[in-house]
Structure I
Amino acid sequence: MGGGRIKTLREGLREAAKADPVGKPEMGWPQNLPERFKTRRLEVGNAVTEALGVASADKVRKGEWALFGVGFFDAPQVIVLTMERLFMELAVMDVGAVALALMLLAHGKGLGTCPQVASLRYPWVFHEVLGIPETQRVMLVIPIGYPVDEAPANRFARTRVSSDECLTWVGIAPGKD
C-alpha cells in the first residue's frame, strides 16, 4: 500500500498515538515485563536514540521518534498482514512464516523491511482507513522500501542474545556429539 492511503493511515496512527500513547491493542500486549526484557528494550531504545544524537533525558525528541516509528518511519510502502479472528492463536505462527517469507523476498530484491507492532495499539485506524472487516485482526505491519544505509538509525551496534537463551535443542544439537 502506498500513495494517499498510506499517508492517511500514517497521519491517523500518529494522531491516535498523540491522543493515547497506550492505545487499545486487540491482542495481548506485554504487561509487567520481567526485568531482563525491560532492560533489553531500554538498551536497544537508548542505542537507537543515541545514534540519532538524542540525549537520554530528552523526552520530547524521544517522543517524536516514537511517533515517527508509529508512522512506519515514513517508508514509502507498508504491508499489512491480517488474520481472520476465528482462527486459533496458534495461527499466528502462520502469519509469522508469511512475514518472514515476504521479508526474505524483499531483501532478495534489494529492499529493506522492518516488522512492527507499535502501531497495532491503534487497530481501529487500520480498520477505518483500509476498510479491513471486523472479522479480521491486524497482526503485523511491515514497512518496505529501499534502505538508507547511512541513516543513523540503521548504523548503531545491535547486541544479540545467545541462542542458548531462546532455543532448546532436542536430539542432536549442532556441534555436539
Structure II
Amino acid sequence: MDESKLDNRALMMLTYGLYVITSHYGDKLNGLICDAAMQVARNPARLAISINKTGLTHDYIVQSGEFALSILEESTPMTFIGLFGFRSGRDIDKLSQVAFKKGVSGCPLVTEHCLAVLEATVCQQVDVGSHTLFIGEVISSEVLKEGTPMTYIYYRQQLKGKTPSNSPTYSGEK
C-alpha cells in the first residue's frame, strides 16, 4: 500500500464513540479504552470491536471468549480515560481503581462514568493486521443512567485528548 495516498484527516472524520472494553481470564480482570466498536447485527444482536494484539485485554478475550463494553459519558475525566487508555494492565491493576460489577459472563462491567454496559460472547475473530476484530453476540445489556455518550471527536477537540499508538485510529501524532 502506498502510504502517500492516505490522508489521515479523512480517516479522522469517521465517527466513533469511546468505550471501556473489559474481559477476564479466570480471576484476572483487565480493560482498555476502545474507539473502534459498533453494532453489526440486530437479530441476534452482535457487536464488533477492534483490539490491538499486544494488549492484555486482547489476550483475555482470546482466552475467555468473552468481552464487555461500557459506554463512557461525555463528562468522563481525562484521568479516567488515561487509566484505561495509556496504562498497561501488565503494570497496574486498572479495575482496582474504578467502580465495576461482575456481569453474567464474569467480565467486569465498568459502572463509573458509564451510561450503559453490554456483554458479549465471541462468535468470530478476524485478523486485520495489528488488531483482531472480535464479533460477539450480546448476552446482556443494561442502561445505567441517562446522559450524552462520549464521542471520539469530543475527546479529541474538546478535551484535547491524544490517540495511543496501539489504537486503530493512531496517525503518528506526537
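Rule-based calculations on the coordinates, nothing more; no lab input. Given the structure is predicted, the values throughout are model-derived calculations rather than measurements. Cβ atoms are built from the backbone, for glycine too; each structure is taken alone.
Points to keep in mind about this one:
- A value of 2.7 for distance in nm of label points 7 Å out along Cα→Cβ at positions 62 and 126, calculated from one of I, II, originates in structure I.
- Taking mean projected area of the Cα convex hull in nm², for residues 46-109 alone as the criterion, the top-ranked structure out of I, II is I, with the highest value.
- Test item: Rg and Dmax of the Cα atoms in Å calculated as 15.3, 47, pick one of I, II: II
- Which of I, II leads on relative contact order in percent (Cα under 8 Å, 6 or more apart), largest value: I
- Given -13000 for helix-only ellipticity at 222 nm (-39500 (n - 2.57) for each DSSP H run of 4 or more, over all residues; to 500), calculated: source structure among I, II: I
- Looking across I, II, the calculation of Rg/Rh (Cα atoms, Kirkwood Rh), for residues 94-157 alone that yields 1.04 traces back to I.
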